[in-house]
1. When helix-only ellipticity at 222 nm (-39500 (n - 2.57) for each DSSP H run of 4 or more, over all residues; to 500) is calculated, the result is -12500; to which of the structures 1, 2 does this value belong?
2. Among 1, 2, considering only distance in nm of label points 7 Å out along Cα→Cβ at positions 113 and 241, which has the greatest calculated value?
3. Compute distance in nm of label points 7 Å out along Cα→Cβ at positions 129 and 321 for each of 1, 2 and report the one that scores greatest.
4. From which structure (1, 2) was P(r) over Cα pairs in 20 Å bins from 0, in percent calculated, if the value obtained is 24, 50, 24, 2?
5. Out of 1, 2, which one gives 1.9 for distance in nm of label points 7 Å out along Cα→Cβ at positions 65 and 353 as computed from the coordinates?
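Each value in this text was obtained by applying a stated rule to the coordinates, not by laboratory testing. Because the structure is a prediction, the values reported are computed rather than measured. Cβ atoms are built from the backbone, for glycine too; each structure is taken alone.
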Structure 1
Amino acid sequence: MAVQAKSRLTFHQLVDGTTVSFTLSTSQGSTQVKSKDPVSYLPDYTKTAQVITPHLGIPGLSGNQVKGACTWYVNGSRVTNGQSGMTIGTTAPYALTIGQNMTTATTRVTCEYAHTDPTTGLSTQLQAEITLSQVENAGTMIMAMILPLDGNIFVTEGGASKQLRFEGRMLRGGAEDTTNVQYDWHIQGVNGQFYPITAATAPAGSGLPSGNLFANWTSKTITVSSDAILNIGTIKLIAKDTDSTSSTYNKTAEAIQSVLDTTDPYDILPDAKQGTHLSRGNAMGLPIELIVRQGYKPMAEGFYVGKTLGFYRLTAADAKDNTWSPSQSDFVGWTISSNEVKRTYSSSSGQTATTANRTIRIKNDHLLTASGSGTTFEFFLDF
């Protein structure tokens, strides 16, 4: 079993599960290396343009949901088509193409898109931002770079998510050195730590799901499955110079790359029909119905068979609260273990996913004793 969706609810403030995910991906990575003598760039946008593509993911809907032109800004100034070597796409995928090299150490690119909810007809202005960095080469020293060959966002296409390839590079003096290089790939685990990838399956202790997650992990180009990423993750490359005649023999350089997963087909709505403000005299607590949706549509009872809904409390530092141990009598029909409250559904009598069996009550003694900003619970769907 693996967690398929997450959502949060804060008593005082609802932080709803991410119904839509609006992000940007780059065709040439987010770092450009500049050499001064002679002047050169890697990658060189005048030879292979930097293409920044907006991605809108909606749970349950296949593919990129950007359906029209976007408004683009660079360092806060609106971009016009043809300005400074930039081209604004007017057809799918409505990308911004940059054909000139950067002239500053950082370039902030912002995209705005008006998304219309197909169910309600309401329009929402979405915004995503990415920062491109330019660094000067380190002379004879080495640097590492990760190039996302297929982008860094998993997108569902025809119901199946594609794998992504990431190419590692070791740079010396602004140019790539491909001789006598060792590529060691790592991935961020659920606890935030990095773990070395030494097999197709998840590294021990990482908390990642079972199954084949990686391919070619000992080579320059690694392939990562969307199953290795829940919403957002990070991979790391450690490039090592193994040339015994080199001045940087046995030296290493590191690079990291964020990876986004918009293929998760479900989201969880913790529906607080009576609000999230608890008075001290409210002994009954407030009801929360857990609703799983796909593409804005609530799932029928039969969907939940064999699946688990659960939740846990977060600390004020936004981490799982391993001290929380609520009373079993507060959650009849649910299982309490490892500081989590969970319920697995079946077709048996009393175990179906009726509204009552998906509704819990949060009481005053479930809240943090001292939290002026409220108490947050994280809800999840597991199967």
Structure 2
Amino acid sequence: MTERVPSESFRHALEEAGVGLYTGVPDSLLKEFCAYISREVASERHLITANEGNSVAVAAGNYLATGKPSLVYMQNSGQGNAVNPLASLAHHKVYGIPMVLLIGWRGQPGVKDEPQHGVQGVMTPEVLESLAIPYRTLSRSAAGASGDATWAVEYALERGGPVALLVEKGTFEPDPDSTSAKDKSFHRTREDALRVIVDTVGPRDLVVATTGKTGRELDEVRLAAGSDAGGDFLNVGAMGHASQVAMGLAMGEPKRKVWCLDGDGAILMHMGALAIVAQHAPENFLHVVLNNGVHDSVGGQPSVGLDIDIPAVALACGYRSVATVGDEDDLAAALENLAGSPGPCLLQVGLAPGARADLGRPKTTTLERRDPLMAWLKRDG
């Protein structure tokens, strides 16, 4: 049997070495540890942030206040968000802020993964090396991982700067309650909502689906319905940037409606995009926020999506109209109203967390989807 790391012993080693705060953005390879931390660590010592750069900044501020290093967790795709504060704030030649980066290594060379992770997987060690951040791969044994935790914390304190631990797939022991944070406020599923959306979208409309399970479900809903997916763009990576992909499409195709199917975690990651959409005010921009209050694609850890008023934020930024629907509301009517309104406008749909266990993945690669989309635009222009 393959040995795996218990989250409890790993946490104990981190804290014995001096870690005071846990902060980060959840990742599927870290979901067991993230679930354990969310359940066992008081909120005063654990903060899920909007993006990974924020996590590094929180760790910096907390070190200045307490003198204790933080553990910053993220998927390796989040390195892009974290590079700026790692290089210009925490770096040992700038403010010299000790912290431990716990990085889920998606797309690790030699390990099968989705196309959007392949490039990042190769680059992960290279990015750390370019930032002069020492790293090692976390051991798969309890004793080895505890030793790695001690090394990382002590070395971060000694050198005055970040140190990283890379986490391979299947490193942590399964957590018996890894989805305990899921909210039960709504009963409509995201897939249910997508079926209604597909029925509403016009044959010439463009659809941009956010990162994670939204795009996978959209793909399956299209296949089941036998509807044309030629105008669909699945934003499989680049979390938080779907609205700006949609913005670019709306600017380039002003006579088509462009639907942005966003998520709560994604919209929170780069919320400033709302202000840019509103300022430019494309009338063909329709924004649907599928809000289930969790980071669904990486383990179901909580977001603040259902604790804040996303439509009110959009309205304050300058969106022309906003609305919210829950279980008892007519989603089809709300979508028809959205489609008939001048944009930018936003509809928030409250949803239950979770997805089918047998949810598939797109059968075509990202490159195989790009050229047909561009050809579809020209053919149907």
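1. That value comes from structure 2.
2. 1
3. Top value of distance in nm of label points 7 Å out along Cα→Cβ at positions 129 and 321 goes to structure 2.
4. The correct label is 1.
5. So the calculation was done on 1.
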